[in-house]
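S.K.: Below are structures written as structure tokens.
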Structure I
Amino acid sequence: MTRAEWNPRELSDLTGRTYVVTGATKGLGFFSCDQLARAGAHVILTGRHPNRLVTARAALVHRVPDASVETLLLDTSKLGSVRAAAATLRARGALDGLLLNAGVVHPPRARETVDGNELVLATNVLGHFALAGELLQPLAAGRGRMVWVGSISTSLWKYDPVDPQLVTGYTPWRAYVQSKIAATALGFEADRRLRATGVPVRSLTAHPGYSMGGRTIGIRGVNEPSRKKRFLANLQAPVTQSKEDGAWSLVRALTDPEAESGDFWGPDRVTRGLPRRAKAAAVTRDPAIAERIWNLCEEATGVRWPFAKAARAAR
């Protein structure tokens with residue numbers, strides 16, 4: 001399917017395919033699930049709050065009455081939760097796709113997780129690294145793909161490989177941007193390692209541009225922006241878009257047959273627009289930095305991706 005033929009509002013039939021989406025109770029995750037379900041896919045919504053999962057599922061079924069959907073508790077900031085969810089998902093068999101979307105943008109006061117890692121790094125990066133590794137075999141069995149979620153902010157900050165846990169000089173913005181640099185770099189590094197080991201799983205990265213809840217349709221329990229938030233978001237309308245539109249790049253990376261492993265997808269006008277192949281920040285494409293981040297993730301999570309087993313699972 002060429003770029004000219006791609007219509008994010010009319011996806012190809014995805015009946016029979018199963019996708020897992022992290023952070024699916026709000027924002028980009030919810031609207032990615034919405035788009036996948038409308039195309040006939042079976043979608044597994046994951047989130048850390050049981051009540052929010054119930055609410056999100058009900059909202060999705062209300063919007064897409066014939067949606068094939070289920071929910072699963074998963075908190076990517078907690079490695080125990082990741083392991084438990086992964087065990088449940090592995091028991092299902094082959095998977096067609098994994099959207100690594102869950103993330104913290106505005107971190108709370110508590111900066112450290114129960115596992116002793118910096119919260120934003122743990123949620124946005126370490127939990128997803130562990131989950132993708134734990135699900136590598138069912139993804140290989142389904143010849144599926146994983147999509148990492150990046151950000152345009154990665155071009156606005158330098159990555160500090162010496163202090164990835166931000167022991168010194170911590171700020172919420174720095175934590176967020178460095179986590180997105182790490183996630184994007186891991187997407188590219190995963191592609192290199194999957195190719196080298198012959199595992200038939202594609203690893204791609206996508207970013208949503210500048211997507212705002214204030215420019216997004218109101219859905220009870222999912223997106224309920226205040227009047228002030230709506231007003232401020234509309235002032236930025238020329239350079240922003242809704243969460244629905246921001247999900248387009250993520251969904252295209254996850255489902256387009258022509259999307260290749262190692263691709264980076266984003267809006268055609270950078271901050272908004274239709275999804276297209278884009279160029280990631282130079283720091284995220286540096287193999288030396290990516291290898292260092294990969295090693296950090298292995299050490300922090302204790303997860304080693306089972307490349308050999310995954311290659312066998314695909315035979």
Structure II
Amino acid sequence: MPPRPHLDRFAMSLMVLLCAVWGLQQVAIKLANAGISPIWQAGLRSIGATLMVWAWASLRGVRLWSADGTLAPGLVAGLLFAFEFALIFWALEFTNASRGVIFLYMAPFFVAIGAVWLLPHEPMRRAQWVGMALAFAGVVLLFGENLLQPMGRAWVGDLMMVVAAILWAATTLTVKVSPLVRAPVEKTLLYQLGVSAVVLPLLSLAFGEPGVFAPTPAVWASLAFQTVAVAGASYLAWFWLISQYPPTRLSSFSFLTPVMGVLAGGILLGEALTPAVFAALALVGSGIWTANRTVPAAPPNRR
């Protein structure tokens with residue numbers, strides 16, 4: 001089946017669900033950080049999810065070892081994926097999460113810029129740029145006050161988040177423009193999880209992290225949620241969406257994730273839900289609607 005040019009209701013509904021899961025992940029990471037070092041936590045998540053996706057693929061009879069030209073781009077995507085998460089967790093040593101998220105969610109713009117050259121058959125319309133700008137404005141409204149705080153060494157973490165955003169976009173585009181887009185989604189995801197399962201623990205050891213230092217049922221439950229629901233099920237769904245729909249349209253939905261994270265923190269952790277949260281949600285929603293409005297198809301070119 002050829003890729004769809006627009007998002008249908010199923011794709012939009014699935015993206016909202018994925019953003020909710022990724023928003024909950026922010027709460028899960030906070031809870032797990034109380035007992036597991038950040039990069040080690042990410043490595044454990046990748047190890048567990050690799051085993052889970054491998055078992056799922058085996059049960060479904062997915063061919064993982066066929067020579068389909070995916071090895072080189074798969075390893076590249078895996079390294080991009082691993083270093084993206086390493087930078088995100090490392091950046092939090094210098095900047096706070098609510099400040100860093102502004103820079104991390106520049107990723108959809110990097111996807112759009114890269115798509116101009118790499119995906120000329122999926123051109124960005126003016127409405128898509130305007131929609132993404134509105135959605136990004138919602139994220140800035142939610143977290144922007146942190147940009148006014150004294151910087152100190154925060155700029156180091158901010159820069160790391162920008163690089164992580166570039167790596168996130170590069171992973172998306174690598175999948176879209178390479179044979180990975182035609183590979184089973186389980187295989188595409190296993191490249192990322194398998195490489196990061198090796199790289200992240202090594203990075204954790206290199207940085208001298210203590211690893212698991214205060215295990216509790218809540219810590220293990222949070223790690224299990226990240227492993228099964230996030231790195232396993234939600235990423236399978238995400239890579240399937242990338243293979244079927246324009247990534248620039250899908251990326252506009254990612255601005256929902258930090259807002260969902262704040263909402264989840266308010267509901268589950270009792271954190272304050274200010275009017276800015278709901279104003280940001282309205283801005284992000286209007287931006288997504290603007291970016292994904294369908295327009296009448298252009299008449300065929302009759303030369």
Structure III
Amino acid sequence: MLHSSPRIGAHPGFARAFAPGRLTLGFILPLEAYPSSPAPLMEQHAELTRMADELGFATLWARDVPAYDPSFGDVGQMFDPFTYLGFLAANTRRIGLATGAAVITLRHPVHVAKQAASIDVMSGGRMLLGVASGDRPSEYPLFNIPQDYESRGDRFQEALASIRMASENSFPVGGSRRFGQFLGNLDVLPKPREGRLPIVVVGRSRQDLDWIARNADAWLYYFVDARRTELIAATWRQAVRDACGEVFKPFAQGLFFDLLADPDAPVQPIHSGMAAGRHALIAYLEQLRHVGVNHVAFNLKASRRPAREVLQELGEFVLPLFASGPVQAQ
């Protein structure tokens with residue numbers, strides 16, 4: 001049987017979201033339907049995130065969108081992801097808290113290491129650090145690094161290495177050309193609860209799959225049809241075996257989702273996701289579990305029903321079939 005590395009397997013947030021042979025359900029924040037607007041209202045978001053926690057969902061994923069670019073259409077949950085996850089750490093008890101994903105090419109690794117470890121400690125070990133290279137060219141001039149947009153894959157590798165150096169070592173020595181050097185005279189505190197943050201690469205982040213398999217603890221990819229998902233999941237498992245042997249490194253999928261009011265409504269394609277009644281959704285999720293998907297994160301932006309109704313129906317009829325893993329109550 002596959003097992004995670006000991007420190008990652010013991011991490012409460014990782015165990016909540018991921019286990020071999022299991023598929024869990026979570027949400028890409030915000031918990032709000034806003035199909036025709038670029039920005040959510042963020043009304044009742046504290047109550048709705050508590051509701052997701054109390055119903056038993058696995059993970060909440062906070063996107064990182066530093067500035068609104070109308071050509072990309074939306075601003076995610078609008079708040080800074082680390083600030084928001086810090087708030088959610090106090091607002092919830094069991095649900096995993098994840099960046100989905102922090103654009104680490106535009107953030108200094110020392111700040112990311114400190115922010116993520118702080119949330120991990122304050123939440124009792126529920127923090128998952130999802131990371132990405134960013135795909136919005138307009139953001140790079142804003143941060144005065146326009147020359148690094150085309151080389152953002154290299155910048156991503158350097159940033160992730162520095163984050164791990166800062167969060168996993170005491171008084172580290174080393175660093176990178178872009179982000180500076182640790183000289184052994186300074187430390188970054190706090191350290192993560194289990195000594196290491198679970199790292200989830202989101203998308204390809206300009207990396208080969210074998211690099212992701214070696215350097216990440218899990219991979220979250222975007223919505224594709226079930227047949228392509230099966231092929232991608234199999235390719236991921238082979239890349240993990242080639243890079244790490246028989247180690248469990250989960251495969252997750254994020255998608256836009258519209259839960260239709262008719263429980264018997266068939267699957268209908270929408271942009272980067274699907275609309276479906278709950279019976280078709282259950283059949284689809286069973287298919288994903290069968291091909292090796294370990295977690296699905298729903299983005300409710302495209303929903304035509306209020307988020308509260310969607311959470312309630314999923315929690316009552318769908319979630320019991322895809323239960324989250326255990327985590328200590330805070």
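Just so you know, all these numbers are worked out from the coordinates, no wet-lab data involved. This structure is a prediction, so every number in the text was calculated from the model and none was measured. Cβ atoms are built from the backbone, for glycine too; each structure is taken alone.
S.K.: Consider the structures I, II, III: one of them gives 61, 47, 38 for Cα extents along the principal axes in Å as calculated from the coordinates. Say which.
M.R.: Corresponding structure: III.
S.K.: When mean count of other Cβ atoms within 10 Å over residues 232-239 is calculated, the result is 12.1; to which of the structures I, II, III does this value belong?
M.R.: Derived from the structure labelled I.
S.K.: Could I ask something else about it? Out of I, II, III, which has the highest value for distance in nm of label points 7 Å out along Cα→Cβ at positions 256 and 288?
M.R.: Checked I, II, III; max of distance in nm of label points 7 Å out along Cα→Cβ at positions 256 and 288 sits with I.
S.K.: Matching task: 42 is the computed value of relative contact order in percent (Cα under 8 Å, 6 or more apart). Pick the structure from I, II, III.
M.R.: The structure behind it is II.
S.K.: To continue, here is another question. I have 3.8 for distance in nm of label points 7 Å out along Cα→Cβ at positions 40 and 208, calculated from one of the structures I, II, III. Which structure is it?
M.R.: The read-out comes from structure III.
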